[in-house]
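Every number here is computed from the coordinates shown, using simple stated rules; none is lab data. Computed from a predicted model, the values in this text were never measured in an experiment. Cβ atoms are built from the backbone, for glycine too; each structure is taken alone.
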Structure P
Amino acid sequence: MKTPGPRGNPLHRALPLLALLLGTSALADSQGVGFRELAMKDPVGGGPMSGLVFYPAAQPNEPLPVALYLVDAGRELELAPGRYPLVLISHGHSGSRWGHHDLATALARKGFIVATLDHPGDNYRDPSGAGTDAVWLGRASQMRALLDAVLADGTVGASVDPARVGALGFSAGGYTVLLLAGAEPDFGRLERHCKARKQPVICAELTKVRATRPGLKKDTAEPRIRSVFSMAPVGVFFDKAGLKNVKVPVRLYAAAKDELLPVADHAAHVRASLPAPPEYTLIPRAGHYVFLAPCTPEAKEEAQELCTDAPGVDREKLHRELATDAERFFTRTLAPAAPGP
């Protein structure tokens, strides 16, 4: 049936969507951020899996000290009414669910629900699965379980728009979000790479992936993920054939002086191998850990390798820019569909 009058005008159809986006942003700017714990079952090993979900709160919050960080969120605050997009976060090798808390709280303050987890077998408390297929393939299954847990959560689940889901990751987590987007790894590439390049860091710790779970599928794509934000990803497992099915928008970051994952072999290699050019930023002078949340002054003394950057690198400023960029990227790529005629 033909639509009469101004209803057929694309501008008129877009106005309700624009009002919704502006209204959500204005509300989010004026409120605090809450978080709550998530208890899940690891789909790979069967044991417990812990996570967090950050969300727009109906009241202001006070910063909370947690481990190396000062987290700008309050525990179990009241959820602000609304319907929000969801962003999942995957940490790096031996990392934690708190490692990108600043990006999580910044996104929540702008009207997103954000969920993180401790990857079983590859977190700071339990690195027992490092170097195995249970980690390098299982991470994607764990992220899928995190997504399911958020949607089923009695507090925040009903406020998530399941058609608007993105993923953000760093290092091994940057690799993980590419898996969710449709990438297929070739583990044999690592052994060939280490023999040819002899990189002192990654190849000293990981020369090949140990097969411990032959039943794990390499088809790790999660069709509910609409876009991914990947920071300094482990890229050596991929070639053009392995990345050909990545069809969602990709935002890619690299650190120019990455001592663990040299840009040419990882982030830049992923950039060149994706079927469509991603949005790409190379951060000058920065090392690998610049993508972790800024540490408190006390923590800088305890964890200098993780918390200290090269002269001329301002991690606090960079993370403000990262948060703004992530918010704009996910707002654009997870925008709700325009109303029909």
Structure Q
Amino acid sequence: MTTWGVREHTEPDSRARDATDPDSSTPAIAVKGLVKRFGNGSGAVTAVDGVSVSVDSGSIVGLLGPNGAGKTTLIKSVLGMVLPDEGSVLIDGVDVYANPRRAYARVDAMLEGARNDYWRLTVRENLRYFATVGGVDPDSVADRHDRLLDQLELADRADVPVRKLSRGMKQKVSLASVLASESDIVFLDEPTLGLDVESSLTLRRELRRIVDERDLTVVLSSHDMGVVEDVCDRVVVMSEGRIVADDAVATLLRGGGTQRYRITSPDLDDVVLAELGKRFDVADVAHGDGTTRVEVATDSDGFYALVDHLREHDVTLDAVNTVSHDLERVFVDLTGRGRK
């Protein structure tokens, strides 16, 4: 797998837990004040700018951000593949830079843009190989491998060389190979890339089930908002190297107490819209068919003030609708940028 930054530090005998291991209250991952710059002088670029975040054991945390937000640099810094300029990273309470072998003993990763499997080997041979790399006797986890093959709909291709599979099937093999070992902490970068809709839905369902069964800790980075919304307990959103949101998925979808209201009327002229823009958070304006539609983000008290404002300007309402939140809308609002 393309987790050399993790596996090159791993020894089979380092997998054993001992009396110095942290208790369950210790975060699985703790990042504090991480800074990474590329280049020097006036041309230097700060990819990660003072990021602090922790991930509890047994949770799935989504990492979102537009291209260039610093997600990949953050993940590689946590995995020891990039050396940050400032800050610290602890895995199960162990400093990854002071004691990398112990810190990474039970960590694995599936990274986008890299060949995560050996294509000349069959699907099952890949699972056995990567279990061995992780210090596990593959015969001792053969039943787990069979379950993984069934859960990810790979059983009928178990003895097929990976090079003969479609891109989507290769993606499933990569995920299965990561889960084939006994890793407690897993990083997944774009795990549904290349999958069709049905396969993506299967992967979401089975990943959630596998995580719950094994009490895994997962950091999942994806541009597929549906995957993040369905699978993750919590979402961290990055923009320009900083964290701009860190909250439970349900809380983000509630919009922090605000709601969007879509007002449709033929009386929303430029003067009225300008006044609205001064008093309220106008999220969107659209014109067409003799009417204007405006979306305003506000709380319940603000909604009553909005209605009073429209009445004062003799605005006749054709329709008033609430606009449902989804993670993509929240993401765009937080970052000010669409997905790339």
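A value of 26.1 for mean count of other Cβ atoms within 10 Å over residues 225-232, calculated from one of P, Q, originates in structure P.
For the read-out semi-axes √(5λ) of the Cα gyration tensor in Å, a value of 45, 24, 17 was computed from one structure; give its label from P, Q. Value 45, 24, 17 for semi-axes √(5λ) of the Cα gyration tensor in Å corresponds to Q out of P, Q. In this comparison of P, Q, the computed figure 5.2 for distance in nm of label points 7 Å out along Cα→Cβ at positions 97 and 321 is attributed to Q. Looking at FRET efficiency 1/(1 + (r/R0)^6) of positions 145 and 273 (r between Cβ atoms, R0 = 25 Å, to 0.05) for structures P, Q, the greatest value goes to P. When P(r) over Cα pairs in 10 Å bins from 0, in percent, for residues 233-312 alone is computed for each of P, Q, the one that comes out at 18, 42, 26, 12, 2 is P. For which of the structures P, Q does the calculation of FRET efficiency 1/(1 + (r/R0)^6) of positions 281 and 305 (r between Cβ atoms, R0 = 25 Å, to 0.05) return 1.00? Corresponding structure: Q.
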